[in-house]
Structure I
Amino acid sequence: MMPNLAQLRIAAVGDLHYVKGGQAALQPWLSRVSEHADVLVLCGDLTDYGRLEEAQELARELSTSVRMPMIAVLGNHDFEGGHEVAITEILRQAGITVLDGEPCEVRGVGFAGVKGFAGGFGRGALGPWGEPSIKQFVQEAINEALKLEAALARLRTQHRIAVLHYSPIVGTVVGEPPEIYPFLGCSRLAEPLARYPVTAVFHGHVHNGAPQGASGETPVYNVSLPLMHRMSPEQPYRVLTLDLNGG
């Protein structure tokens, strides 16, 4: 079937947590995603323990099963093994665009992606005060927000899509135990979204949160695979259709 050039359908999902030999869990929906979308966005935690063999096997599975552009960011699990640079290269060699503060475009739609970081939301966000380790922790969140802002600033497209692993808002975290909210995202990530018009935000990481919230008027979608699978086992990903003719 020829694609409809007047629109772009984005399928987004995060938290694949791929383990060696895990093809059977992905195949049922990976083999069908091209029926519903023109680009696949992967919102981090692609591997379970950040092991090279997990990334290699996942890259092979994605490159053979998915016949469309793929855009990804890494998640905290992808950093666990200390191989995040190698994992990024493995995915890129498989044809997957891995973003870490860079923008890219697919058919005139701009994508800006970063992993993001923790730190809490609103008045509950951790501030850079006290011990050096606290200041370093907060600076990591600030750095991720600055990378996101720089990527968004470089896009001149009608539509901008932000791709994250951590949540930028508390709204999609609701449903998790309140005591772990600060570890699921940071409102510093929402600051660039207020400075640049963004069509939508996708993030993962929050397995038991809400599927949708908003940063100002911008929709924010939690596309963690465990959440998506509970909502729709047959189609465990969010599909967003963009009008490329001015809508």
Structure II
Amino acid sequence: MLRKFSNSRSNSDNIKLGALTAFVAGMVNVASLGLFFSFTSNITGHFAILAEEISNGKWFQVLIVLMWIFLFFGGSFLSNFLIIHGNRNRTYLTHAIPLLLEIMCFLAVGFYGNYFYSETLMETEALVAILLFAMGLQNGLTATLSNFAVKSTHLTGLTTDLALHFSMLTHEKYGNNKLIRAKIRLLGSILLGYLAGGVLAGNITYFFQFKVFFFVAIGMVIILIYDFSKTYVPISLYRKRKAQEALTDS
């Protein structure tokens, strides 16, 4: 999921990446809604809040919302920056760094919320900011790796794209187009992954509260381990086989 970049990726690679990261985004968004009464997987609503605060002249709140938007922007910027400037010979490590930073954000929110959170407005604003940065990291990572085919933290554009592709199937010119059907499978997997993550978070947040973010972090670690096994285990086996062949030849 992580080791391949841009046009070298298959639709199957993008489906795995999109579904799993969308599952995480759905969990984070619903957990944030339950704990903070705020969405954190996208910033569409925050632009509306920004406009409202500007119109009401609440300039301190304007700065807070601008900070949220900037942190989402900054997370996406950082993910792409790390990937395009990273070592092309160590793609797994380069692509894993944004996920590691995202995991650290989830652990920080979970730890602080579980042990120190006293429900003040300042604390809430800070924790929401951290989660928006994490979601920016994730969205930037998935978009960069998939050549903008996967954006897993929000569904507005995805729902529109899905509707358009389904509409194209009704035309005889596109009805049997494999690329369109592959795109529908990708978009559908992201949508279902996001929904499944949201449903899970909705069912467990009441019982586990901030510990939900520990579960999210564990899910991200599983993604890293899975990709590590697909990247480095085959390499080690290949090198071992080559070494055995060299001994046999000698």
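When mean count of other Cβ atoms within 10 Å over residues 203-210 is computed for each of I, II, which one produces 14.5? List each step's numbers first, then the result.
Working: I: 24.6; II: 14.5.
For mean count of other Cβ atoms within 10 Å over residues 203-210, the value 14.5 is produced by structure II.
Calculating relative contact order in percent (Cα under 8 Å, 6 or more apart) for structures I, II picks out II as the one with the greatest value. Taking mean count of other Cβ atoms within 10 Å over residues 131-138 as the criterion, the top-ranked structure out of I, II is II, with the highest value.
Suppose you compute helix-only ellipticity at 222 nm (-39500 (n - 2.57) for each DSSP H run of 4 or more, over all residues; to 500) for every structure in I, II: which one lands on -8500? That value comes from structure I.
Supply the structure label, taken from I, II, corresponding to semi-axes √(5λ) of the Cα gyration tensor in Å with the calculated value 26, 21, 17.
On the way: I: 26, 21, 17; II: 35, 25, 17.
Clearly, the read-out refers to I.
Computed from the coordinates by the stated procedures, all read-outs in this text should not be read as laboratory data. What you see is a predicted model; the values in this text were computed from it and never measured. Cβ atoms are built from the backbone, for glycine too; each structure is taken alone.
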